[in-house]
Every structure is written in C-alpha cells, then in structure tokens.
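A short reminder: the numbers here are calculations on the coordinates, not readings from a lab. Values in this document were obtained by computation on a predicted structure and should not be read as measured data. Cβ atoms are built from the backbone, for glycine too; each structure is taken alone.
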Structure I
Amino acid sequence: MDIKGLIRTIPDYPKPGIMFRDVTSLWGDARGFRRVVDELVQPYAGTRIDKVAGIESRGFVIGGAVAHQLSIGFVPVRKKGKLPWKTLAEDYALEYGHDTLEMHVDSVKPGEQVLIVDDLIATGGTVEAAIKLVRRMEGVVVGCAFIVDLPDLGGRKRIEALDVPVFALASYEGH
C-alpha cells in the first residue's frame, strides 16, 4: 500500500505556492489509516512510553489512535485558551507573528516517557514548543512521530538538534 498515494495534495492552499498535504483523505481509507497507525507504533516497540502527546488538531486524531494502540494515555497539546483547567504555556514563532501552545499542568508527571505525535512536520516551531512544555513538566520526550515530513523547511533538523529523534512515514520536497 502506497501511503503517499492516499494523501491528497491541494495546490495553492492556504496561500499561493504552497502544496498542502491533506492527510484527511488517508484517514478516510480504513486500511490506510490502520497501516499508518501500525507503522507509527512499530519503531517504538520495546520502548517504554507512558503518554502520547498529540498536537492540535490533526495530531489529536493520529495521536489518539497511536495511544490506543500502545494502551497508554493521551495528552492534548492545544492552542491558548482551549483547555479548561490550569495550564503551562509556551510561545512559539510563526512566519508572521507568534502563537501559544498549552498543556494541563498535571498531564505529564516527572520522569514519564512521552511520544509527541502530529500529522506533519514543517518548520518544527510547534513541535519544539510541545517538547519544551513536556520538559518543563520534567517529562522525557522519547521521540516525535509524523505521517509527513517536509524536509526543505528544516523542522526535522531543528528537532534533532534538541536531541529528540524524529520519525516520519513519508517525505515531500518543497513546501
């Protein structure tokens, strides 16, 4: 099964020159979705993982499925103001401005091993903020797993520079 063949590419979205990699088409294919979850879990067989942290919002879908497959807890990493209880916040830079991610203060206990999951890694800013949040709670990030990597945007190198291994199922050149 060709995973890339199940990912829809939408030209000029959200702005001209961008080739948007839409994984929702993959999720709509039951066999494809199952295969992606299995392949994201496989590299971590035998590794102690206590929690999966999924980044809003597509990371909730794939991260929840990975956590289910591993029989462990799931932690949502959300944009500012979306979580209902006490949170830790981490600002990160965007192309034009900044944004903030939050996690509940009790979502990761000291020493817990956390796998961060999202649909795609581009520049790595969002993932870096999630890593910083987990580390501020004294959790250990064992890796970051993605369906898609856009290596030309440098996110993988940025995250690996933080001593966090990166795993991705598919890679696309360009933006």
Structure II
Amino acid sequence: MKQQKGLSTRAVVATGIGAAVFLILFKFVAIPTGIPNTQVNVAQAWDALVTAIFGPIVGGLVAFIGHALNDAISYGSVWWSWVIADAVFALVFGFAIKRLQLTNGDFTTRKAVLFNVWQLIGNIVAWSIVAPLGDILIFSEPATKVFLQGFVATGVNFVSTLILGTIILAAYNKTQVKRGSLTKED
C-alpha cells in the first residue's frame, strides 16, 4: 500500500470549514475584557474541538488561517504574533491529547480533566509566552503591556475552552458509537 503524502481530502475540507467557522466566531462572538485588544473569544473552544477530532496540524491551520483572515478583514493588517500563538495553542494541545482518544464516544470525567489540563498548558505556552515575546520581538511593544494582555488571554481562553470546549466535546461524543459497544447477532 502506498503511503499518502500531505493532508487528506478530509483534512483539507475540515481545515477550510473549520477556519471559516473560527473566523465567524472570532469576529462576531467576542466579549471585551477591559484590557486593550484582548477579549473572551469562543473561537478557541471551537478550535479545541476541531483539534481533538482532526489532530494538531488541522487545528493549527484552522487557528492560523481563521485568525489571520479576521485580522486582515477587521484591521487591514495581521498581528502575526497572536496569529502564530493561536496556531501554537492548537499544536501544543493537539500533540498532547493525540493518544487520549477524546472523540471515540467514551468521554469520561478523566478525559475531560486531561482535556482541560492540556488546554491550560497550551494556553500558557501560546498566550503567556509566545504572544508576548512575539509582540516584543516583532512589534517592539512594551513588555508590561503585552505580558498583561497575554496573562489575561491565557485566563479567558482557558475558562472559555473549559466551559464551551468541554460541553461541545461531550456533545460531539454523544453522537459517536463507543468502540466495542456493538455486538454481532447470530
């Protein structure tokens, strides 16, 4: 059997649809935090679901494309440090949860806890480290400003994904047949 190179058709379609939904959620469903350019956004909860279903590469592409398109449409330019941070979240989170089998119809409390531990770690890496350092290195932004934004983004993204991401992942799992739950009739 010949091994396929690149993304499958399923992954490409998931990336396109996922990025479109991410863009819509990112643009139209955001709650201000009071910190400039930092809001509670449900798009990351969506990306966590996409990442759990399709893996880290698709999740990273969804976040990267969706965030970049939002910035280009909304502001006329792309804030690359945060676009990259969004993709980093999906990659860190996605590679960490790969073996958890979060979408096989058996979403236990243990899996929900591990989902949220890993999304917290992904948020810390993306928003408390990558985004602020990118702001400093790429845009020469003041450290105190960008680390405050990063810490707030870490917290609100964690809580948003904790609540919405866990709910939509649990709902998705209810649509899946548990492995080994079907029996052969004689």
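Observations on the structure shown:
- Parent structure of the calculated result 3.3, given that distance in nm of label points 7 Å out along Cα→Cβ at positions 109 and 149 is the read-out and I, II the choices: I
- When relative contact order in percent (Cα under 8 Å, 6 or more apart) is calculated for each of structures I, II, structure II comes out greatest.
- Among I, II, structure where Cα Rg over 2.2 N^0.38 Å, for residues 85-164 alone as derived comes to 1.22: II
- Which of I, II leads on Cα Rg over 2.2 N^0.38 Å, largest value: II
- Computing helix-only ellipticity at 222 nm (-39500 (n - 2.57) for each DSSP H run of 4 or more, over all residues; to 500) across structures I, II gives -7500 for structure I.
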